[in-house]
1. Here Cα extents along the principal axes in Å has been calculated and equals 65, 38, 24, so which of I, II was it run on?
2. So if we calculate relative contact order in percent (Cα under 8 Å, 6 or more apart) for every structure here (I, II), which label has the highest result?
3. Which one of I, II has helix-only ellipticity at 222 nm (-39500 (n - 2.57) for each DSSP H run of 4 or more, over all residues; to 500), as calculated from the coordinates, equal to -19500?
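Just so it is clear, none of the values below were taken in a lab; they were calculated from the coordinates. Predicted model only: the values in this text are computed from it and were never measured.
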Structure I
Amino acid sequence: MAYIAEPLDLIIYLQLELGKGQGFRQALTKALSQSQTPFAEEVTNWLISQKEGQKQARQGKNMVRNQFFCLLEMGLVGAPILEQLKAFEEHMKEICAEDVELHIDKLPTLLSLPLVFCFLPAYLLLIVGPVLGALSISEANL
């Protein structure tokens, strides 16, 4: 989920700065300085390459990050993106919620493993042990 949380963190900072009426580049620079994540460093490097005139293709493995970089490119050319950032934030929160639900759905199975492999054998020994002891004593008496 870190691949989602880092861009989400940066989006929140960026929205706050854009909401204060700052220009996009200034808001992005300030948001990058506030967000202390590896993704913010990646965006900083991308922004530096954009300033130098290098059009760096952002074809990564992660579709969420690619969409975020597309939004940043739109903002750099002067398009208003505040509403799109809000919609993208909501979309990312939905993805996070789905990811959390997926992990929660796996928990009962994962938590039953210690029960089956640790506690169940101990209880079986507590129950079956005395019975087997009694049977061995009764066989010895025969």
Structure II
Amino acid sequence: MTPESSRSSSRPNGGEELEGTALRIYLYILEHGPAGPRQVARALGVSPSTAHRHLKRLAEAGLVRETGEGYEVVKPARIEGFIYVGRRLVPRLLVYSGFYAGLTLGWLAWALIAGLHPELLLLAVTNGLASILMALEGLSALRRLRG
């Protein structure tokens, strides 16, 4: 296995990595629905020929197909660290952040009901910090994905 093949962006069908312009085009179609090469080119600031070339590669990988309305996503690409929520990619860390935020609120509620014990406050603060750190890392991963 070469260093190139062990990188972790996304691998459609275990094949070549989906990154750069191809990834941006895939995300655009995923979030905006069917689009043709010219529409994709205008939206992403690339030439129509570049958009067309990447759309053809995505179609060959089985991720999109050409329809009368343009190209549409037919298969979700596996993108490490992200999950699909409808037509959106969401960093897993944001989901975990929400979980820890819920725990934080639970610990704070319990602390208010049972009395402000240092142990409960420590649990709430620890979970709150974990939630904040995961949210920041998740947002950072989302920014990197969008380029």
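1. Here the read-out was taken from II.
2. Numbers: I: 25; II: 20.
The maximum falls on structure I.
3. On the way: I: -27000; II: -19500.
This value belongs to structure II.
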